[in-house]
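Right after this note come the structures.
What follows is calculated from the coordinates using simple rules that are stated; it is not laboratory data. Please read all numbers here as calculations on a predicted model, not as lab measurements. Cβ atoms are built from the backbone, for glycine too; each structure is taken alone.
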Structure I
Amino acid sequence: MDETAPQAIQALLEQLRQEFLEELPTRIDTIERLILAPGADENELCRQVHSLKGLGGTHGIDILSFACHQFEEALAATEGSAPEARRDTLLAHVDILRRIQSLGGQADRQAEAVRQALRNLRESGRGRRTEILLVEPSAAMAALLQERLGSLPVRIDVTDDGLAALELYLHRRHDIVITAGEPRRLHGPALIAAIRQMRDPALCLLITADATISKAASGGADHVLQRDRELPDRLGYLISRHIEAVSPIPSGP
C-alpha cells in the first residue's frame, strides 16, 4: 500500500473543511434572510439549519453541530409564538452561529464559552435578547465592551453621539443604556436625565473617570462605573446579574 495515501486523504479532508469554513458565512446569511423574509419558508429554514448541523459534524466542528441542535429546538419551541418575539429568538441563535464562524478553525477550542452563551440564551426569556444602547466616543473602548458582553444574550446598538443616542432610544426603547460622560452633542448625564423623565425608563449606567460624582450630577444614573482597566469585567458582571434578575426562572433543565 502506498504510504502517502493516508496523508493524501488527510490533506483532502482538511481542504474540504477549509472550503466549508469559507462558505459558512454565506450559509448563515441564508438562514438570517429566511428568518427576516415576510412569509418565510419554514421548511427551508429548518432544512438549512439541519444541513448546517450535519456539516458541522462531518467536518469535526462539534460546537457548530451543538449550536444548530439548540437552534432546531428553538424553531420548534417558538412555533406559534408572536412573530416579533420568535424572530428575536431565532436571530439570537444566528448571532451565536456568527460567533462560531468568526472563530474559524479555533471554534472547538472556544467551545465552553460558546456553550455558556447558548445556556444564557436558553435561560434568558427563551432567547429574548436584552436591548442595550452603548454611547461611547472611543471606538477602541466600544469594541472592548462589545467583546466583553458578546457571550450574553444581548443586542447592542452603538453610537458616539448623545443626541443620536436619544433618538435611537425613542425608537427602540432599549432595556439598558450605557453612556460615557462626554459623547458628542449631548453629554452622558444629560442623556440619562432625559431618559429618566420618560415612562418605564431603561436601566442607566454612566461611565466616568470621576468616581466621586454624585447621583444628581450623573443625571440620576442607576450605576456609575469608573473608566479604568477593570471596567469591561465590572460591566459584564453587572449586565449579567441584571439579565438574571429580570429573566423568568426556567421550567426545566
Structure II
Amino acid sequence: MECPLCFDVFTKVIETSCCHRCYCTPCLNDWLSRSQTCPGCRTAMESIKLCVPNIPFQRLVDELPTPCPNEPKGCKDRITRGIVSEHAKVCDYNSALCEYGGESCGDLIKKQLKEHNQTCLYRPVNCELCGAQLSLDRVKKHVEDVCPEVVVPCSNLHCQEPNITRSALASHLSERCQFGEIECPYASMGCQQKVLRGKLEGHIQSEALYHHEIVKIRLIDKENEISAFKTKLSALEKENG
C-alpha cells in the first residue's frame, strides 16, 4: 500500500477520475503544482478537485499497524495508522514543559512531569523560618543573605546574647547590646569618652566630679554669653535712644 509518487504508505488516499489510480493527497497536490497532468495516464488535470477520496482504500490504510511517533522517546505502543492523531493527544511520551521552570528544565516528557515537579528547582516553596514564598533554587541565598528570622551573631566582640534574629540585630546594636560603644550622656558638655553600654553607669559614677566641673564651666560660658549679649543690646538701645 505505497503511494506511487512518494513510495511510502498512503496518507489521505485520493483517486483520479481518469485512470482511477490512487495517490496521497499531498503528493498529488505537489505533482500538479509542477505538471497539470495525471501522473498515471498523463491526461490533462488542472486541479485536484477532479479527484475523489477513496474511502474504502483509506479504511484499509487506517488499519495498518504503525509505531507511535514518540517511539524514539520510549513509547512502545503499537497502534493503527487511523488513530495516530488520537493517540498522540494522550501519549505519555509527548514532549512536556515544566510549569515552573519552562525551558530552563530541559526536555521532558509527559510521564516525567509528576516526579519532576516534586524536585524541580524552580517550584515555589515557603521559607521555613519567615514564610516568604520563593523558588527552591533561591532558598539557600535567601537564608544566607535576606531572611529576617535567621539567628545571627552580634558583631560586637564578646557579646554572647543568643537568638538575635537578622530583623532584630539593628535595634540590638543601637539600643541593647552591652558591648556596644556609645557616647557619654555628657558628650554635649565636653566629655569625649566613649564607653561600653554595659559600663555606662560605672563611668557616670566614677566621673561624676569631672562631669560636674564641665557642666559648671559650660554654665559659666553661657552666663558670659548672655551678659555679653545684654551689653550689646544696651549699647544699641542707647545709640537709637
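Can you spot which of I, II the value 1.00 was calculated from, given it is FRET efficiency 1/(1 + (r/R0)^6) of positions 101 and 133 (r between Cβ atoms, R0 = 30 Å, to 0.05)?
II
Where does the value 2.6 come from, among I, II, when distance in nm of label points 7 Å out along Cα→Cβ at positions 157 and 181 is the thing being computed?
I
Which structure, out of I, II, was percent of Cα pairs over 25 Å apart, for residues 37-148 alone derived from, given a value of 56?
Matching structure: II.
Out of I, II, which has the highest value for FRET efficiency 1/(1 + (r/R0)^6) of positions 77 and 141 (r between Cβ atoms, R0 = 41 Å, to 0.05)?
I
Given that log10 I(q)/I(0) by the Debye sum over Cα atoms at q = 0.09, 0.13 Å⁻¹, derived from a single structure, equals -0.77, -0.98, which label among I, II identifies that structure?
Derived from II, not from the others.
Of the structures labelled I, II, which one yields 7 when relative contact order in percent (Cα under 8 Å, 6 or more apart) is computed from its coordinates?
This value belongs to structure II.
To which of I, II does the computed value 7.5 (distance in nm of label points 7 Å out along Cα→Cβ at positions 85 and 197) belong?
Going label by label, the one that fits is II.
If helix-only ellipticity at 222 nm (-39500 (n - 2.57) for each DSSP H run of 4 or more, over all residues; to 500) is calculated from each of I, II, which structure is the one that comes out at -10500?
The correct label is II.
Can you rank I, II by mean count of other Cβ atoms within 10 Å over residues 29-36 and just name the one with the largest value?
Across I, II, mean count of other Cβ atoms within 10 Å over residues 29-36 peaks for I.
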